[in-house]
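Below you'll find the structures, each written out as structure tokens.
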Structure I
Amino acid sequence: MNKKTIHRIIGAILAVLFAGEIVYSVNNTELATRSTGETIQIVHNPWDTEIASSTVLGLVLEEAGYNVNLVSVDNAIMFESISTGESDVMTAAWLPTTHGTIIEEYEDNMVNLGPNLEGASTGIGVPSYMDVDSITDLDSQAEQTIIGIEPGAGAMIQTEEAMSHYDNISDWELEAPSTGAMLASLDEAIQNEEEFVFVAWTPHWMFLEYDIKMLEDPDFVYGEAEDIYTFTRLGFAEDHPEANEIVDRFFWEINDMESVTLAMQNGTDNRTAAQNWIDENRETVDSWLEGVFE
């Protein structure tokens, strides 16, 4: 199957998805102060972190008077929808590692506005009560087992590479249940103060919920820290210059993202969690909006 055919198929999938329930709105918040009559579509993958960033940005754009649709799709369709112009904005590109391969196919047909968050990282984590600080300190802990997440995830592939690289964990087992199962096992292990070694990444609410730490990776097998980038479709800045300015200014810290995802994890609905963060960080949000419509 050639690339042109694949793109036609993905385009058809996009049309179905965008017409269905997967498109939702953040309109009609009480903070809206003006109406531009313009609609902005933000696409994201289903990760908690990207739901958080997209919802926060969506509410801020709505406050500025825009109608906003949020679209949840998988990674490949997310990038495709920006490159084809089906969606306007995406705040979910983890670079240079996690999405480094997929971005190569689409980057010429998108506009890179730069990072909206810096210092994201992946590695091996343990509870802080364990007396290890580096991957090289691991020997017989936790029955020589690393609890991972879904098979094929970028963090799992990196962990497999780490196990091949570091001789001290080369004969360890890497289990691949699911993210939810890993987090449930982490919770149970910490409650019982048991040894537990797991695939970890930040930003993630687990670093606020639990006293855990990322082990040092002295040979940088997991690579340097990543940043999360914002992309827009070609022509977005010309079509929506004020909205583009707000999107370009959107930037927050790891603790900000983790606080929103933790609230979501604890049962607060996405919009309320995002709006609460906006209310508590008014100075930051105002800096994204200042002077845009003057």
Structure II
Amino acid sequence: MASVADPLPRIGPIHVVGKITLVILENVGDVTIFFTKILYWMTTRLPRKRVLLPSLYQTGVLSLPVVIVTGVFIGMVLAIQTYDQFRLMHMETKLGAIINISLVKELGPVLAATMLAGRVGSALAAELGTMRVTEQIDALSAMGANPVNYLVVPRFLACFTLIPLLTIVADATGILGGWFLSSYVLDINSHHYWHHAISYVGPYDLFCGMFKSTFFGAAIAVVACHRGFNCTAGAEGVGRAATEAFVFSFVLILVLDFALGAFLQALYYTLWPSYGGGVVLDFDLINSWTQFVS
């Protein structure tokens, strides 16, 4: 009598959710272990100057054109998109305040990091992925050199130190771009523009932008190098590693932006509690206004 094959088990939504969860936890744990190796070699043995300088040049100098163009157009887009709303309220001269604080605290760090994730992160993943496919990383290990110390630490230090500086460049060019369009195209008084811009942007706002960009730089370096080190064989694997480096870096930038924004806002109200937190409602004023309207 012929045996009947067992039916294949049905894969339900719970199985799919469980599989996705396991994959996410596995990747997070792998990246965490990879990051601890980077920190270990950074504290144990710093890279030599001849190894570090090319990474600094590739990350910093070659990224300047992209960062400058990004910053200029961010500032001009902010100016042209917010001008009509401010003109309806007769507040055109305060346009500089909203442009500068948006650039310094939020758009400058996030968009600069996004562009650098595409330019620097994808390049790092493709470069290290090619080394993995051609067995150059295995050759380093065979010669007694640690690949993380020789290949990853210089690139991590370059991103960690230079991406905040590139964010400053993006902020500065964006501020100048917004001022140029506001003053020479939208015909806003330059003196009042700068007066309100300086009045509404403080040192803590600058600190928030730099603090975020430091984490963004570290995230881009860790994700890109991890994807390159775990690249699969062939040209398709290298291309997939470069794509994953950008996508994962971009998602992580958004997550970090939310988490760090909430933390920095809570820190601000902790350091300066007199400014209060959240929305404060004056119920007496509301009741008086309600009686007046009725």
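Only the coordinates and a few stated rules stand behind these numbers; no lab work does. Source: prediction; values computed, not measured. Cβ atoms are built from the backbone, for glycine too; each structure is taken alone.
General remarks:
- Label whose coordinates, when helix-only ellipticity at 222 nm (-39500 (n - 2.57) for each DSSP H run of 4 or more, over all residues; to 500) is calculated, return -26000 (choices I, II): II
- Read-out relative contact order in percent (Cα under 8 Å, 6 or more apart), computed value 28, structure in I, II: II
- Top of I, II by mean count of other Cβ atoms within 10 Å over residues 121-128, largest first: II
- Given -0.82 for log10 I(q)/I(0) by the Debye sum over Cα atoms at q = 0.12 Å⁻¹, calculated: source structure among I, II: I
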